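A short reminder: the numbers here are calculations on the coordinates, not readings from a lab. Remember, it's a predicted structure, so these values are computed and weren't measured experimentally. Cβ atoms are built from the backbone, for glycine too; each structure is taken alone.
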Structure 1
């Protein structure tokens, strides 16, 4: 072969290599388009109806008193804009309240910040052509009352089921329906966190008064709050007497179903939520052999107590002025390593869950509406810690469950208390996680619009309007690389997350 032929062959090989690369890129592009068109599709969250699970445009705030990070909704109409348009530049956020310390934050022009855009998510399109939607899935669908719009909500009920919201909980066919653990963890709303201490407690804007530690001694309790250990509660007693520490809602945030994300003017009208979680770390004195620590939660007019003693006896009991009934108990081997141990007690969806270290004790109260006692929605829930001996308690956190509203001031909706909704074939019912702020199946007061003059019942999503299941937040609202840069192009890696859905099982 001549040198010229070798040179030509080499050129031809290079051209074929480039063509091969271009073909691979084209194939990858076609595959990506097919995946986007038929398998996954990106969506941007326009509103806060699914907050805090998914956020629309919002303000990122830091409490100027305690340093707690939280988000506040952005509403275009507040800035004389329409159609979810985002205001340019820095603007003062609306008034808000810190969910950790209760500080009312009335910001002014000096506190102006930029608006963070809504979460970008990916949804599995066409999934529901092959698999049945599961309760608690976060679903994308066409709005039945305006099919040109895509909505995103949480799936609550499926065809053939009767759904009713009673005191904030979901009942299917007359029985309470419990949220899978991962979803429940997403839906807890903070009421108090002892780790967040205000820097200026004398300011009178903590729920309308100066700040005080909302945990207080009760009935002769002798818990101490050392000045050199903020957020730590110390008991030093060898008498064996019980010492009680209660959460005082007249001082701290109460159990109304408020959202830091929403308008503060709505707070006084919100109902109370009695599904509560308390967690903390307990550190007994190594030489103390007769310590005990307990947490008590009151729902309606019933009190339940979870306790652990120095001999490893875990108990859940129902407390009554005239008797105490043991519901569950077992003896465990206490953690051998020195140091604080996690203590957690939950009363949620008619289920009691007590965790001490890696040990768990569970009691099912029953699934009927009155299984947790006669409903008294106006009753204030209570949280109490009871200790004996020498020990320290720290990192106290109190949460309340999400609460689905049954009434707006002007109306009662579909599937609400006293107005259950029976779903027919190919009908689904959806709600927003941010219940006070969500226009969902409860409030659709016009018939759904179908093709060829077809209409759908009020309050339901027809099967043919189900687009897919949201499964990941792939681009949370990011950051600007510097202040005057016009776009948020730096990804917020910590907020990239999976979107949990239904497990298909009931517990």
Structure 2
């Protein structure tokens, strides 16, 4: 301990941990200072472990502490940006998105602020060069660092001795425990084994049930998870009704349609995607609700795809983006898909804006349905990409405004034009699919739904936020009906879809 005091490392660590509390006070929501002792121990343990690990490598105490403080500040800034856009603070699963932000910068950096990201990167690089150049390495860094690592491990062990009980409401847990303790608790929770039988997927009991009476002709079934789709006309009456002409027509003929309670707000498509495919509600997933594809789905779970496969279907998923995004190329086979069609099956000429257009996805679905060589009924699940944000990067000429709106724009509605333009393409895709399915003699069903509402912060300031519900319908080419809107939770939708075509 005397060596730690003489090295100046003790004072650096003490000052640094105080600064972490000052930085944490910038969080939205701001954590309470009235928190359990275990939270304070975990906070100190995380701080000490990170500083000690870097000090062991570099031998520079001030450099090490400032690096960890920079990381702490970055997490706080990212958390606040996320909360502003998605109404959810930073959680442990979000660390994966740091690497995704480098691989897919358009999907992330604009929400954080491109200028802010560049400024922080340049400042950090300058700091690294100065820190390594001007601060000399201290003697005996490795033994001192190892001693501190042992102390940090002890603090973490004490803080975890009687584990905190998370609600997995990220807002509540952060407010009660602070940043470090909530991240640590979620990290440990993610590594506990999940009993799959307790998740109660509606497909668990039926996938291997051979006693079910099948129809003589199995219908082709198509589900389309539409990026950021919801009936935006209820947000502002200035949007022309004709924007969703085909959608309205299909709803008028649908077996069931209405509002859909989804598992995400503004982003995190895989939460809704997982809930639809498996029929498992987010409140049963514990910490895995934040990204069920990261660990849980890779174990293999009952799903609509596995269920249809057991009935003799060929199961295909289409997503016109990188197959490695969210690890879909590894997850989807585990969920029962025979084939995964990703961005490699499309080309730049098929883009509508920065991403592959919905009409091209519709053409790919039709191509599969009309393949004369196929000998199995098809279950196709398509996850569209066209209407993915950030929408504020897209420009819509003023002379196009009257195409989608019947009154002048209010302040703050500029991004709405880009959204509605893409929404009209989703509607055209629906018309395309309806026409094809009506022209075939094979019975077919179409399930269409939105994964979450879009991120349109300026629009919501002007018009008010939607509650987060999207919209859905289930339609058949053999039994067109008229029904009243029926609200439904997304985890109920796939089993309801399958039941309509027994």
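A few remarks follow.
- Looking at mean count of other Cβ atoms within 10 Å over residues 260-267 for structures 1, 2, the greatest value goes to 2.
- Mean count of other Cβ atoms within 10 Å over residues 276-283 derived as 23.9 - corresponding label from 1, 2: 2
- Entry that produces -2500 once helix-only ellipticity at 222 nm (-39500 (n - 2.57) for each DSSP H run of 4 or more, over all residues; to 500) is calculated, selected from 1, 2: 1
- Read-out distance in nm of label points 7 Å out along Cα→Cβ at positions 252 and 372, computed value 1.9, structure in 1, 2: 1
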